[in-house]
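**Q** As structure tokens, here come the structures.
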Structure P
Amino acid sequence: MRRLTCALLGLTLASCSGGQPAREEAPRLDFDENWPDIPDDAVFGEPSAVDVDSHGHIFVLHRAGRAWEESFSAEPIEEPTVFMFAANGKLLGKWGAGAFIMPHGLSVDEDNNVWITDVGREQVFRFSHEGAQQLVLGERGVAGQDGKHFGRPADVAFSQGRVLVADGYVNTRVAVFDREGNFITQWGEPGDGAGEFDLPHAISADAEHIYVADRENARVQVLSLDGEPRGELRAKQSGHPYSAKPIGSGYVLVIEGRDMLDRQGAIGRIYRPDGELERVFDAGVDPRTGTSLGHDIAIGRDGSVYMVDNKAGRVIKFELARAGLEQE
């Protein structure tokens, strides 16, 4: 087990050879290295997203070894791309074979339906808990910026009966739909100033706010439930946020996949309700021995956190208390 080696709450950058700042120093995270238990015969690789349903099942979206590329294959991935695990890490089920080209985001709604974005197909899907397709938004393989098209949609969240799509790599907007897929509005038009996004990579919501991981602007934008800018989360030496999730009482957990020098990693930050930094920790592999890319996080009702490490090809589980704050 890797242990927390220091108790620093601040961020430290030191000079290194070549004049570049050193990597950020942060406590190393203690996590369950034996989670999950993936059978030897299962094809699993390049995980992208994770979420937890009301039963405590953990859904992990992965690409079965297909690598991210700028020009996506038109052929669906043949192997199952959605794995469902129990809290103890046992694989309970898998589905999604032949359904996706480049799956990206996965979110479970209040009815335990599973929503998935595919940046290659330019579509958003709703599936039943067991993997039966129920709804498709967008036109397959056709990009656009209106109520019937997307520009590489990245993630989905739910608020007040609405479906919020972080749309994403090309359109840089949040598209808002009702639960049956009818388009309502969009946020983040160019010229909106504080509400303008530069690659909204992930989105989440609580009873008061919506949180957008505004990746290339190196901030998490905090919006009202009507999409109006209310502030941002950005520590002094923040990198690029890939996912942000509320964890109760106004606190927000953020995972950063790259620092400001584009060095990949997995730095976690917990922000207080006033937007100030509460805690920072390192959830990545040692950069001297491998590469991490913190890509998504999910919070279980028991306070367990699940983080997708895209480049290291793993999903890790840790307790929220060890990251510095217990869930309410």
Structure Q
Amino acid sequence: MPPKRYDVVGVGNAIVDVIAHVEDEFIVANSLPKGSMTLVDVDRAIELYASMPPAIEASGGSAANTMAGVASFGGTAAYVGKVRQDQLGEVFRHDIRAAGVVYEQALATVGPPTARCLILVTPDAERTMNTCLGISSLLEPADVDEHLITAGRVVYCEGYLWDVDSAKAAIRKAMTMAKDAGSKVALTLSDMFCVDRHRAEFRHLVEHDVDIVFANEAEICSLYETTDVAEALRRVRGHVEVACVTRGAEGSVVLTAAEVVQVPAWSAGSVIDTTGAGDLYAAGFLYGYTRGKDLFTAGWYGSIAAGECISHTGPRPERSLAELFAAVPSPTR
């Protein structure tokens, strides 16, 4: 088997986030489905951007955020994602490398611009996302570096990529390479509406190709077409090696065929912005998992990372997660 140089290798949409705080009236006036991610074309992105109040621009993308979180814990992480050779592409490459993540993808010289996600945060800290995928969605199998993928203990794949056939093929290639190299495969379901679009394929992946699945309550219920969270948890249990389901203020539940582990949430104080909370939970869990920690401890790493993330605007850690974890007392099981 190839040597495992990285704890986690992420594959996802490389996106620059544009984050602004708005009132609920803005969401209604622009006919946006609150709390969801909507794919928009370039014209719609320009229209929304023009109407937004002053914003923060920062590199994002679900799997990229997770890799930044793994690195903040002191883990080794690498990333596969496509950006254009333009201003936002340069910003993305600089930011992810500065976060300690290995990113060697060449900047594309032709094609659509670098992707951007317009994130509108309402006073309840809920985020409504409008994503123009640009060149990120044109990830192709040829963009997947076998030497990089097979060097990861876990290959973490982003469900959002399933919206484009070439990107879907790239993910499937990465999953096959990982399995053949003895690595674990993790999948985040990404968004309830993403699950709605690809339910049959996601169920097949969870039952046959994936070792670790990440979801929130809405996503796992959508996967099994039920409004009963307990029923959804019952159905996912045993279909995959590990299922991690986040439950907001109630923390998370980690399930295997043999165990059901309840993990409490952790908060640094006020909830400012929930953008990236699930991404950072996955970062913490995967860091603990690749360090051989038990499921409760791995989940607690996830709680710490998610709690830090929601305490500020933006989807990436503002302080060392390793130092934060060391400073926070572990809960009694």
Structure R
Amino acid sequence: MKPPPIDNVVTFNRLNLNFSPKWWILVPLAVFLLIGIFSGYYTVSPESEAVVQRFGKFKEVAKPGLHFKLPYGIDTASIVPVRRQLKLEFGFISDGATNPDQASESPELERDMVTGDLNAAQVEWILQYSISSPQDYLFQVRDPGGTLRDLTEAVMCEVIGDRTVDEVLTIGRTEIETEALIRLKSLLANLNMGINAEQIQLKNVHPPAPVQRSFDEVNRAQQEREQMINEANGEYNRVIPKAKGLADQRISGAEGFAVQRINEAEGDVARFKELLIQYDKAPAITKQRLYLETMNEVLPNLGSKIIIDEDAKQFLPLMNLK
């Protein structure tokens, strides 16, 4: 069988590749409409809000839910997590970070600081914050996350630089956290960044590795000194109050005895004055009464003794011999 002529083959292929001109308009139009439909809807999660911009200008803040916007780049929606607590880590990196600004690329540079007494310390800390105004967060500064990191690091360097290395490593941690948070809140309020700093928490604070062993020895010696001081204070509190109580007791007893003797002396003086008045009125009677009263007090204390007149010749008749 002979092959068909070449002219017939060309004619056959040209007929199969010929499309109607309306398809060149309908197909791109359909693709354009589909893209517009699928890009015109967006969803805001319950913990977020969306800042809608039209041609780059702020238009509105969309609440959680399903929303429509003009497609093809006319409207853009930036999702901001306003109901979620975010954090920034300084001096270290933890796994599972969900915030793109959470960790720095060079954490070892952030943790090296100089204290007020010109000593070195490595400080690791966390900033917990939330976004209070999504509009201010997006439009007040160019890079809010990076700016917040720089502000927090500057504040912490300033606070650490006002304290000694002992305060930074031991007793001053709570005060450092409080003061750094107050200063950071003041800066954020002045810049109106739409960020609310909630907490600054110091994590690992230690001296540089080359001096770690020496610092541990110094710290151990300080702890032993504090222990000895506490023991001495305990012994002092046990002995001194007891001695003071005994001294107060004896002083009170002496004062009471003095008051008693004074009152007795004053009573004797008053009684003597009364007797003197009576004696001046009747000396003989007063002498006799005093003698009898005295003998009344003395004789009962003599027991079985018998007192007789010195002129008596015999005393047997006076005795009861039965």
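Each reported figure results from applying straightforward, stated rules to the coordinates on display, with no laboratory input. Remember, it's a predicted structure, so these values are computed and weren't measured experimentally. Cβ atoms are built from the backbone, for glycine too; each structure is taken alone.
**Q** Looking at structures P, Q, R, which one was distance in nm of label points 7 Å out along Cα→Cβ at positions 23 and 199 calculated from, given that it came out as 6.6? Write down the numbers at each step before the final one.
**A** Details: P: 2.0; Q: 3.8; R: 6.6.
The structure behind it is R.
**Q** Work out which structure the value 0 belongs to, where helix-only ellipticity at 222 nm (-39500 (n - 2.57) for each DSSP H run of 4 or more, over all residues; to 500) was derived from one of P, Q, R.
**A** On the way: P: 0; Q: -11500; R: -17000.
For helix-only ellipticity at 222 nm (-39500 (n - 2.57) for each DSSP H run of 4 or more, over all residues; to 500), the value 0 is produced by structure P.
**Q** Matching task: 8.1 is the computed value of distance in nm of label points 7 Å out along Cα→Cβ at positions 79 and 255. Pick the structure from P, Q, R.
**A** Values: P: 2.0; Q: 3.1; R: 8.1.
It was calculated from structure R.
**Q** Could you figure out which one of P, Q, R the value 4.8 for distance in nm of label points 7 Å out along Cα→Cβ at positions 183 and 247 was computed from?
**A** Working: P: 3.8; Q: 3.2; R: 4.8.
Among P, Q, R, the structure yielding 4.8 for distance in nm of label points 7 Å out along Cα→Cβ at positions 183 and 247 is R.
**Q** Among P, Q, R, considering only distance in nm of label points 7 Å out along Cα→Cβ at positions 71 and 223, which has the greatest calculated value?
**A** R
**Q** Another question, then. State the single structure among P, Q, R that was used to calculate distance in nm of label points 7 Å out along Cα→Cβ at positions 159 and 279, giving 9.0.
**A** The structure behind it is R.
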